[in-house]
Structure 1
Amino acid sequence: MTVSIIVLSGGMDSTVLLADALNKGISTKALSFDYGSKHNDRELPFAAAVCKKNAIDHQIVRLPFINEIFSSSLLRSGDNIPEGAYDEPTMKSTVVPFRNGIMLSIAAGYAESVGAESVLLGSHSGDHFIYPDCRPEFNGAFSQAVFLGTDRKVKLSFPFADIDKRDIGDLGKKLGVDFKLTWTCYKGEEIHCGKCGACDERKYALRFNEGLDETEYEF
């Protein structure tokens with residue numbers, strides 16, 4: 001049986017990706033990263049819980065150097081998280097330089113080590129504007145590099161690259177995902193703030209304006 005490694009943050013997108021893979025009968029292992037983001041402590045317990053529920057092997061890789069030497073408002077060492085729509089220029093401060101490149105490299109090495117044939121990442125079309133390591137050009141080039149660098153053993157896959165977060169939310173609901181057991185807010189406080197760009201995207205995805213979003217928000 002072929003095995004796929006899912007990069008699982010504990011957020012909406014990766015949790016739906018995991019549910020979709022399981023629904024398709026794909027054998028999976030999950031890899032999460034503690035890299036010092038403000039919301040890592042809120043996300044990771046959800047990632048661990050969904051893996052335990054589904055009896056999935058789950059590894060958490062700690063990357064403290066990212067918080068220590070990288071610059072981003074998303075990190076504990078960075079400035080405050082901006083508020084406003086996801087596509088506003090201020091949200092670019094939340095970019096963690098080459099984060100996906102680093103994580104995908106580790107996931108590819110792990111995949112080759114355990115005999116997995118692919119690595120799945122839940123980045124989507126709504127990420128393209130802000131995050132350069134979520135864009136189709138990056139995905140294609142990095143996929144080729146990983147394929148060659150693993151002696152053609154490991155492929156990268158981005159199943160949600162051509163859909164947006166609302167499509168992911170709708171798919172998750174069809175698959176029975178409990179979104180209350182996922183985390184999105186970049187601020188990482190007790191409840192979702194409801195004002196940052198990530199919360200704005202979550203509201204859009206879960207159809208907040210239609211009364212279908214069960215998330216508890218501060219605002």
Structure 2
Amino acid sequence: MKVGKQALLEIYDKLYSFYGPQHWWPGDSPFEVAVGAILTQNTNWTNVEKAIANLKSAHLLSARAMHDIPATRLASLIRPSGYFNIKTARLKAFLAFLMGKYGGSMKRMSKRDTGMLRVLLLEVHGIGSETADSILLYALNKQVFVVDVYTRRVLSRHRIIDFRASYEEYQQLFHNVLDKDAGLFNEYHALFVMVGKDYCKPKPLCADCPLKDFFL
């Protein structure tokens with residue numbers, strides 16, 4: 001189904017008017033944002049914050065330090081994020097990639113062409129489309145739209161695109177219709193998360209939703 005720019009911007013305007021700016025992604029550095037994007041898989045942000053706080057307290061929140069410490073030590077520190085052994089393996093894979101190709105520098109990594117960098121990230125163990133795009137958008141300020149379950153719920157329930165459409169189909173909806181603007185993509189995805197958590201739940205609370213009056 002084709003959707004015009006006006007429809008997507010109307011959704012954005014309604015959410016922005018309701019919630020205001022979100023200032024995503026929380027993190028003191030691009031590297032911290034990238035670590036958070038991996039740790040947030042299959043958990044909530046509160047748990048991720050605890051894991052990141054542990055890394056900071058141990059003075060280990062850097063590419064070199066996390067790369068060099070034993071996996072068992074890293075696993076103990078990120079334990080609050082859940083699935084800590086799996087996430088340790090994924091972090092170690094990302095760290096090997098970052099150290100091997102860019103000397104541990106997110107700044108150096110950011111200079112790589114977006115399309116090629118996305119391909120390389122997707123080759124890293126444990127990094128799928130959503131995580132790769134979160135790193136690209138939020139850590140590196142690249143012009144890519146992040147798609148998650150909240151995006152799917154909101155757009156499918158408003159009959160803009162089928163819930164079962166592929167990740168790429170959802171992403172292309174934004175890339176093809178909206179101007180490629182990292183700031184806009186950043187805010188839009190963050191607003192989807194907010195409305196998804198508050199109203200567009202598995203059992204939706206439509207009566208009070210800021211999008212209740214939106215119709216195509």
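Nothing in this text is a laboratory measurement; each read-out follows from the coordinates by a stated rule. Worth saying up front: this structure is predicted, and the values here are computed from it rather than measured. Cβ atoms are built from the backbone, for glycine too; each structure is taken alone.
Below, the figures for the structure above:
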{"read-out": "FRET efficiency 1/(1 + (r/R0)^6) of positions 14 and 134 (r between Cβ atoms, R0 = 25 Å, to 0.05) derived as 1.00 - corresponding label from 1, 2", "value": "1"}
{"read-out": "For helix-only ellipticity at 222 nm (-39500 (n - 2.57) for each DSSP H run of 4 or more, over all residues; to 500) computed as -17500, the structure of 1, 2 it came from", "value": "2"}
{"read-out": "Which of 1, 2 yields 0.15 [FRET efficiency 1/(1 + (r/R0)^6) of positions 70 and 198 (r between Cβ atoms, R0 = 30 Å, to 0.05), calculated]", "value": "2"}
